[in-house]
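Next up: the structures, one after another.
Every number here is computed from the coordinates shown, using simple stated rules; none is lab data. In this text, all values refer to a predicted model and were calculated from it rather than measured experimentally. Cβ atoms are built from the backbone, for glycine too; each structure is taken alone.
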Structure P
Amino acid sequence: MSCPKKPDYLQALSLLQWPLSYLAIFLILQPLLIYLLFTSLWPLPVLYFAWLFLDWKTPEQGGRHSAWVRNWYVWNHIRDYFPITILKTKDLSPEHNYLMGVHPHGLLTFGAFCNFCTEATGFSKTFPGITPHLATLSWFFKIPLVRDYLMAKGVCSVNQPAIDYLLSHGTGNLVGIVVGGVGEALQSVPNTTNLILQKRKGFVRTALQHGAHLVPTFTFGETEVYDQVVFHKDSSVYKFQSFFRWIFGFYCCVFYGQGFHQGSFGLLPYHKPIVTVVGEPLPLPQIEKPSQETVDKYHALYMDALHKLFEQHKTQYGCSETQKLVFL
């Protein structure tokens, strides 16, 4: 178990506001919209819902970045809490589109969020001319206000139409997919590097259909910031977790970190450095209907590139020389 140090309170509160802001939208702003319908201010929610109807397809048509939201200073406090950094190994040309594999999922995907959904680590300066989009569960974009907040940070839907749109309209788009998905969250245990990737080939097929370059990334430290209680697959708790995922689309993981006071337990993550290493892009030909053999070929090349990326940087960013990257 990690030995926690005393957290900076401003950084800790900034970190907590990230998930709590969504909770506030659910419990405060959305009920407020409904309440206003029965007051003299009813035109406000009516106008919003009318605009929502007209704007319904936007999450599948490139979304709506907000430089203002991405540059909020609060993201800097989240960055400094761990701290979080991004490392570029090769330039990304704005003349191409890219499909980026994000590994590992971790529990809350701190590294991917801070690096690709905010400017806290200077993404636009590191990769000039590249517009990042991090894909997440589609049903989030059906929730009023939440969808707008997500799109402002550059988050897009993980469904096929949304990804196809970004990879076929213009250039300089970088679409990040957490390939292991929510199932990989259960693999998020300190001192392990298990990735669900062996049978995940849809992203390779999509990249081939658009001629997009594949970009491997690995976030060191993502699985080190929380301890997780892992349950046996035959246990009732695991069955509940599976049922929860069937209903909501993600697992209800049992995890803990540190509290506000030194040496205490809580839901704050441990202060462990998180480093996202962005690998060299792998050029792919554009094939409208790639064969399974072709998909398998480039999937193998991608896994090899990801493995090399991990091996080249693992000892520099907290892994032991003997630690292996395991593909499940």
Structure Q
Amino acid sequence: MTPAQALATRMSAQRLVAPATDLRDVLALQAQDVPALTTAARNRGLSTDGIRTWAMRGTLHLLHPADAAWVVRLLGPTSIAAGKRRREQLGLDDGLCARALEALREILVEPKDRPATVRALAEVGIVLDPKSQAPAHLLAFAANSGVVHRGLDDTYHLLPKTDPQSDTKSATETGTTNGLPDLFRRYLTAYGPATLPDFAAWSGLSLRRVRQEIDPDDYADTGFGLVHKGTEPVEPQRRIKLLGHFDTYLLGYRDRTLALPAEHTAKIQTGGGFLTPHVLLDGLVVGTWREEGGEPVITPFVPARAAELRRLVGEDTR
């Protein structure tokens, strides 16, 4: 597989060539910023219907309802462990957190925004300073515990219940276990070619654990990462996309140099996981863009390509 084929294959896997059928095709979209989520979904032919919750890396993502519960069960413990010290600093000890989970199951029978949730918790003896970070950390803990999720309007809802035994039965029937290897298979379908370090960085799981549970020999090595055996390289098709902040096309990998040349990294990665909106051509980031008067204004890395990129964007939107 050539570098150009690897990029085109990755772009296709991320459903930036042919539209996705539903969220399961892309596994998850980053969702801390709703306008950016809307852009990412639109670029993949999707709506924003789904479950918005803290999942990969303890970051808000949008998942298909069929995936949310098992993904949270798999990834939540890592985020809970990582946040323990900060919760304790905020006075959220294990006992208080356990009581809060039980209370939230009653309080959020009807969705509530954060202030209303904090007031309802206070009424049952769980008092949080609404001006502190305690409410945010407690609700993230509840989400990582599989109790709540956060709507697109920032209200909190109970996570739809699934029976782990039913999940196990369904997984057995489909030949999966809803464990780390299954998450990796789904990730590779939506992100490949990709490496084990890419998957670890995307999921928030330790690379050591990933290497213990994933056998690379079960997959084909393209030289640019793993793909499912039998995956055919995709040829570049002059496909262009205008990607927004927090798009998973770059954030889904630890090593982004295949798609984003090192000399242009600082123009796109501005810190905190924030990405400058960028222009993607056959899987390669070739410039930045912004919206003015409802129209995209493109700033290519190579100025001589400006007219070409504008033409391709015009063709893509027709």
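Which of the displayed structures (P, Q) returns the greatest value of distance in nm of label points 7 Å out along Cα→Cβ at positions 34 and 290 on calculation? Intermediate results must be reported in sequence, preceding the final value.
On the way: P: 4.5; Q: 2.5.
Once distance in nm of label points 7 Å out along Cα→Cβ at positions 34 and 290 is tallied for P, Q, the winner is P.
Please state which of the structures P, Q yields 0.10 when FRET efficiency 1/(1 + (r/R0)^6) of positions 10 and 122 (r between Cβ atoms, R0 = 35 Å, to 0.05) is computed from it. It would help to have the intermediate numbers written out before the result.
Numbers: P: 0.95; Q: 0.10.
Computed on structure Q.
Between P, Q, which one scores greatest on volume of the Cα convex hull per residue in Å³, for residues 90-233 alone?
Working: P: 130; Q: 163.
Largest one: structure Q.
If mean count of other Cβ atoms within 10 Å over residues 74-81 comes out at 17.4 when worked out from the coordinates, which of P, Q was used?
On the way: P: 19.9; Q: 17.4.
Label of the source structure: Q.
Comparing structures P, Q by distance in nm of label points 7 Å out along Cα→Cβ at positions 58 and 258, which one has the largest value?
When distance in nm of label points 7 Å out along Cα→Cβ at positions 58 and 258 is computed for each of P, Q, structure P gives the biggest number.
When helix-only ellipticity at 222 nm (-39500 (n - 2.57) for each DSSP H run of 4 or more, over all residues; to 500) is computed for each of P, Q, which one produces -13000?
Details: P: -10500; Q: -13000.
Considering all the candidates, the number was obtained from Q.
Identify the structure, out of P, Q, from whose coordinates P(r) over Cα pairs in 10 Å bins from 0, in percent, for residues 42-113 alone was calculated to give 17, 36, 37, 8, 2. Spell out each step's value before the answer.
On the way: P: 13, 27, 36, 19, 6, 0; Q: 17, 36, 37, 8, 2.
Source structure for this number: Q.
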